[in-house]
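Readers should treat all values here as calculations from the given coordinates under stated rules, not as data from a laboratory. Predicted model only: the values in this text are computed from it and were never measured. Cβ atoms are built from the backbone, for glycine too; each structure is taken alone.
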Structure P
Amino acid sequence: MFNRNKYKKPLYKRILIYLFPYKGDSIKEIIRKFIFLISIIAIILSSIYIINYLIKHIDTTISEQNLQTLYDNKPTKEQIKNLPEGVLEQYAGLMDINPDIVGWIKIQNTKINHPVVQSKDNDFYLYKDFNKKYDDHGIPFADFRNNMSKNNASTNTILYAHNINGGRLFGDINKFRKISFYKENPLLEFNSLYENRKYKILSVFITDVDQTDPNFFNYHDFIENNSDSSFNQYIKKIKDRELYDTKVDVNSNDKLLTLSTCINEIEGSRLVLVARQIRSGESENVDTSNSTVNPNPIYPNSYYKKYGNKIPSIN
């Protein structure tokens, strides 16, 4: 029978009766209401997460743009006056904010265009921004063991950053997994505090951090060259793992730059790009026409566990 009393209740009570279990509801109706409420809560929580993510993304984008403006624009006389001896003027505004800055990394046709910092360990900037405030994305930073001085820079400067979806931070290194992208972009810039430097990309490879892996490669521990033999052994391990052969030559007198980031689809894996500094008097031109895909690179166990014995294809 139609219950008129039910519909004489105030609107807010009718809404509550519709949403929440009410005296006299059937089991089926109670279940429906619980499912509906859980769905509403899930939508609200998801919306809050998305909104917070978008706000954080906007804030980070604005911060990055402000840092680049400081880097690109001419500093004030007062900022220049406070610069340590030998440091390029382009870092004056940035050093006022954070004296931990050690350079700027940039790769054409990518979103990699960031200041690089260095701390006393490799944990501090994992989840902090340039202003040393918490940021789960972090900022590119140099290995704390690297010597970043003007006249005694390490043989191999190692930079770390997170692999963020959308290409942010070192996310766009993923583009270099394709030889076709490398052929169009064989150079990168890492400008130190003391000089602007360009590098020729030498190799791109995949490894992991599992020291029990028989294919484990401690690429991040080669920082100073102790002998021609140790240098050549290091280069051989890179060549064994590289996704493609760039045909760029390298010798023990060269300065190397290594960019390291996570591979999101394989836990514990790393995507590594190694480049060598352009030598004094050497042309910046790179002949990429002879570059070839490595048909059998060494992958870490984590890759084989996911893909089996099939080598992941490289386009």
Structure Q
Amino acid sequence: MVLGAGRSGTSLITGAVQALGVDLGDRLRKGSGKNPTGFFEDRDVLEQTQRLKRLLGVRGHSVRLIEPEEWSRPEIEALKTETTEILRRRFGDKPLWGFKHGRTIRFLPFWEDIFQRLDLDVRYVLALRNVLSVARSRGKMNPRRGAQEKSDLEWLANVVPYFRMAARRPLAVVDYDRLLADAPAELHRVRETIGLPVVDGSDRSIREFADGFIRHDMRHTHFSIDDVLRNERVHPLVRDAYAWLDRLARGEIGLEDREFQQDWIRIERGVDDLAPVLRHVDRVEADLQSARINIAGPLQSIPQLWRDWRSL
């Protein structure tokens, strides 16, 4: 299962994992727009994920933390049962299969419950991209979401809360830029890190992926870890969390590193402390969205603007 924040290269990395012999199914979403080379997302699984987002009221720009009790709501439990049957029907006879949907890590408790029901041996691959590049990539589609401060909040809400849950299983962190630079080396590292079996023909598939899929124009920006550490606009929690994940991607530390584990708990608590702010950001975003689609929205704010002016 490929995890990662939006604009972190999850599609590219899922295509790379496919080269290791992972079956992604035969109903993949076609490439378009922001991912012309393909999303590598199963359409049936994608539909379930979209339904989950609607039930939780989570839009693409949402940054609020999902409360633990939300995962056991009756309608969520019903969706788990339905999704379990879809996965059993679609992939039950596959020895090695996988799927990806952007920001799935944010909904990990939902999927972990399903994996336990199916008694699956799960391995995770986390897509990592420099957080400065993530913001730049977001900005090309939506300048407001591309502001470093807003992009960082989205990154935190997606990556931090359930990372430790994912790390209970075999997990490899893959850096987008390092994959572009040397795909064979990165894919062999992933296979070894999470213990994937060597499938017949996979070495040839890796070479074909590196030579035929990866293009130089896939890298629009290139920042270093030092750029992140020096940039004052990067949120301190993002800076610290990204620095640890970068070290995991480089193989400098492992998930069992005690200093990393202890500091991640601190980062996680820091994100929890931001919960009221993150809820407020979502409310403001919802108001802005409503104003854009409702012509009367701006007019409805005139009385409050008048009261604010009178109070000056």
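Table for the structure above
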| read-out | value |
| --- | --- |
| Structure (P, Q) behind the derived value 14 of relative contact order in percent (Cα under 8 Å, 6 or more apart) | P |
| helix-only ellipticity at 222 nm (-39500 (n - 2.57) for each DSSP H run of 4 or more, over all residues; to 500) from the coordinates reads -17500; which among P, Q | Q |
| At a computed 2.8 (distance in nm of label points 7 Å out along Cα→Cβ at positions 29 and 189), which of P, Q | Q |
| With mean count of other Cβ atoms within 10 Å over residues 125-132 derived as 25.0, matching label from P, Q | Q |
| Top of P, Q by volume of the Cα convex hull per residue in Å³, largest first | P |
| Answer label among P, Q for the case where P(r) over Cα pairs in 10 Å bins from 0, in percent, for residues 253-292 alone, calculated from the coordinates, equals 22, 35, 30, 12, 1 | P |
| Identity of the structure behind 22, 21, 13 (criterion: semi-axes √(5λ) of the Cα gyration tensor in Å, for residues 149-228 alone, calculated), options P, Q | P |
| Label whose coordinates, when log10 I(q)/I(0) by the Debye sum over Cα atoms at q = 0.09, 0.11 Å⁻¹, for residues 77-220 alone is calculated, return -0.31, -0.46 (choices P, Q) | P |
